[in-house]
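Student: Structures for review follow.
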Structure I
Amino acid sequence: MTREPILDHPTLALVKNQFPDLKLKATEFRGLATLIVPAPELHAVMEFLRNDSACAYDFLSDVTAVDYLGYAAGSALGRFAVVYVLKSYANDLELVVKTYLDPSCDTSGTEADPALTLDSVTDLWPGAEWTEREVFDMFGIRFRNHPDLRRILCWESYPAHPLRKDYPLHGRGERENYRVVEREHA
C-alpha cells in the first residue's frame, strides 16, 4: 500500500488557508501526519478541525503528553508536548496535533506553573475530560475551562507528577514506610 506524501494531506492545506498568519509546522512519520501548532492558537485550530465540513475530525482518539527533558538540544521545540490524535470518519483521515510548552519554574514539585496551561478541548470533544485529567495528573499540565480538573490516577495530595523526567526513579518516600517481607517469611 502506498501512502500519499505529507504535502498532499488534505487537512494541512485547509488549516494553512484558514490560518494564513499562523506559524505551523508539519511532519510525517510512517504515514502519519503531525501538525505542530503554537499553544495560544491550539483551541482555535482544534475547533476548525472539528467543525469545518472538509476536515470533520469528529473523533478524538487520545490526549497524551511527552517530557523532552534530556533530549538533544534542538530536537524538541519545548520541554513538554501535548499530543492529540484525531480521526475523521467522514473523510477517512487521521491527524496528530501537537503543541509544545516550556515551564517557567522548577518542575520537580507540584506547584502550578502558569506556563504549563492550555485551553481544554472538552467543549469540542467531551471524551477529552478523562485524558486531560490524566495528562494533568501525570505531567502537571493544566487545562483551562476543564469541567473537573483533578487527579485521576494518584491521590489528591500526591507530592509530584510521576511521568515528568525529573521525578526520581525510586519515588519520593513512597516505599520507605513499607515493611519489607522476605520470601521465606511470606
Structure II
Amino acid sequence: MSESQKPGGTVDHAALRRVREAHPSLRLRATQFRGQTTLVLEPKDLHRVMSFLRDDPACSYCFLSDVAGVDYLGYPGGTPGRFAVLYNLISFDRDDRLFVKAYLDPSVPTGGIEADPALWLDSVTDLWPGAEWNEREVYDMFGIRFRNHPDLRRILTWEDFPAHPLRKDYPLRGRGEREAYRVLDRTSA
C-alpha cells in the first residue's frame, strides 16, 4: 500500500480513503511521520472505525500489536487533549501498519485516582481479545478507563495504589508509597 504526503499537507493512504468513503460524516484527521500514518479520531467514533478497519476487506487490519497511553502535559506546541491512547494496527495481507489515536482531556485535577468522566474510551477487546492486558496497563498507568472491558483492574500496581504513575504530574520519587513497606532481605524472606 503506497503512502505519500500530498501537496498542501494532506496524507494519502488507502485505508484513510476507505474510512472517509465509509464514514463521510466523521471528523477525521491524519498525520504522517517517517512513512508511518496515524489516523486521529474523536473518542466517540473510535470503536466504530476500529471495527471497520478490522472487518473491511480493503483494510483488513487483523492484528492489534499495541495499545499505549501518552501524557502530553507540557508538550511544546500543544495538542488536542492532554492524554492520548494510541493503537498500532497491522494488516498482514498488505504488510501495512496504521496507527490510530484518540485524544482525551481531563475534566478534573489529575493528581489522584478519582474516576474522571472525560477519560473513558470504548474497549476494543471485543474486536481484538489481545487488547485486554494492554488496556489494563493504560488504565493502571494513566487512569484512562475502557467501557465494556471484561476485567478492568490494575495490572502493574496494587488495587489501592493512590495514583497513576505514568502521568507527568506524578512525582518521580513517588509519594511515599515505598516507605510504608517492610524491606525484605534474604534472611527474612
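Student: If distance in nm of label points 7 Å out along Cα→Cβ at positions 130 and 162 is computed to be 1.8, which of I, II is the source? Can you show the working numbers first?
Tutor: Values: I: 1.8; II: 3.8.
The structure behind it is I.
Student: Out of I, II, which one gives 27, 10, 9 for semi-axes √(5λ) of the Cα gyration tensor in Å, for residues 50-105 alone as computed from the coordinates?
Tutor: II
Student: When distance in nm of label points 7 Å out along Cα→Cβ at positions 34 and 90 is calculated, the result is 1.7; to which of the structures I, II does this value belong? Spell out each step's value before the answer.
Tutor: Details: I: 2.8; II: 1.7.
The read-out comes from structure II.
Student: Between I, II, which one scores greatest on distance in nm of label points 7 Å out along Cα→Cβ at positions 26 and 122? Please list the in-between numbers first.
Tutor: Working: I: 3.2; II: 0.9.
Once distance in nm of label points 7 Å out along Cα→Cβ at positions 26 and 122 is worked out for each structure, I has the highest.
No value in this document is a laboratory result; all are computed from the given coordinates. For clarity, every value in this text was computed on a predicted model and none was experimentally measured. Cβ atoms are built from the backbone, for glycine too; each structure is taken alone.
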